[in-house]
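Some structures are shown below for you to check.
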Structure 1
Amino acid sequence: MGKYGTEKTEEEWKQELSPEEYYVLRQKGTERPFTGAYNLHFKNGVYHCKACNAKLFESENKFESGCGWPSFDRAVEGAIEYVRDTSHGMIRTETLCANCGSHLGHVFNDGPRETTGQRYCINSVSIGFEPKEE
């Protein structure tokens, strides 16, 4: 067994994911800002990894940051792997699904000060949503 609970070959990922999902989740791409389905989505429920369905974020931790991507102030404990990212001439912290290693986005220290101070900036294409029963 490898590093992750869910491991597949790149061919398996290509077969299971749409081209855009594969580009973002497996090739560390980014969707255009203000285009994602979950940017302005504020329903009650759980956000999960689009690649492996692992639970990542709770809706009560989502907020409107104005950055153009879904933003959360905290993740489900143990759900995220953090990797130093020095691409594009910047130093950032990349967020990966801890279950399958898929790219989700980045986390920054400019989130709401009244909570964690963190802003998980996540690609909509990297996540799915399951509503909670009201």
Structure 2
Amino acid sequence: MESSFEVGKKLVALINQGKSHEAIDTLYSEEIINIEAAAIPPRPRQISGLAAVREKNQWFESNHDIHHWEATGPWPHGDRFIAIFKLDVTPKIGPMAGKRTTIEEAALYTVMNGKIVKEEFFCHFGV
């Protein structure tokens, strides 16, 4: 069974290779809990289950032009690790539609039995 650090290294590597779908398919638990820093309509703040996380990821990709997505880390702590993400995107919808922007966020992941069971995102939205 892989440690949180090993799972984190794989997650960061896959994101940096442009393989976010593979990361979800291979590293996430069926019972994954995803908690965003805030609800971004029409998306709720929290979702559960692998299918819901796949759909959220697809929604994000469909509603943003992703110019670059970079991950750093992981920083492990027991059964958890943190990764930092920097995204260069142009939203297709909402108040930022058509405006290229950079999103920086940290994520805290919890690992159980070699799979990610919880991901919590931390991001400043200028509030």
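What follows draws every value from the coordinates through simple rules; no lab data is involved. Just so we're clear, the structure is a prediction, and the values are computed from it rather than from any experiment. Cβ atoms are built from the backbone, for glycine too; each structure is taken alone.
Once mean count of other Cβ atoms within 10 Å over residues 38-45 is calculated for every structure in 1, 2, which label goes with the largest value?
Across 1, 2, mean count of other Cβ atoms within 10 Å over residues 38-45 peaks for 1.
For FRET efficiency 1/(1 + (r/R0)^6) of positions 22 and 94 (r between Cβ atoms, R0 = 25 Å, to 0.05), which structure out of 1, 2 has the highest calculated value?
Top value of FRET efficiency 1/(1 + (r/R0)^6) of positions 22 and 94 (r between Cβ atoms, R0 = 25 Å, to 0.05) goes to structure 1.
For helix-only ellipticity at 222 nm (-39500 (n - 2.57) for each DSSP H run of 4 or more, over all residues; to 500), the calculated result is -2500, so let me know which of 1, 2 that is.
1
Please compute mean count of other Cβ atoms within 10 Å over residues 6-13 for structures 1, 2 and give me the label with the greatest value. Intermediate values should be presented prior to the final figure.
On the way: 1: 12.1; 2: 19.4.
Of structures 1, 2, the maximum of mean count of other Cβ atoms within 10 Å over residues 6-13 occurs in 2.
For the read-out volume of the Cα convex hull per residue in Å³, for residues 62-109 alone, a value of 73 was computed from one structure; give its label from 1, 2.
Source structure for this number: 2.
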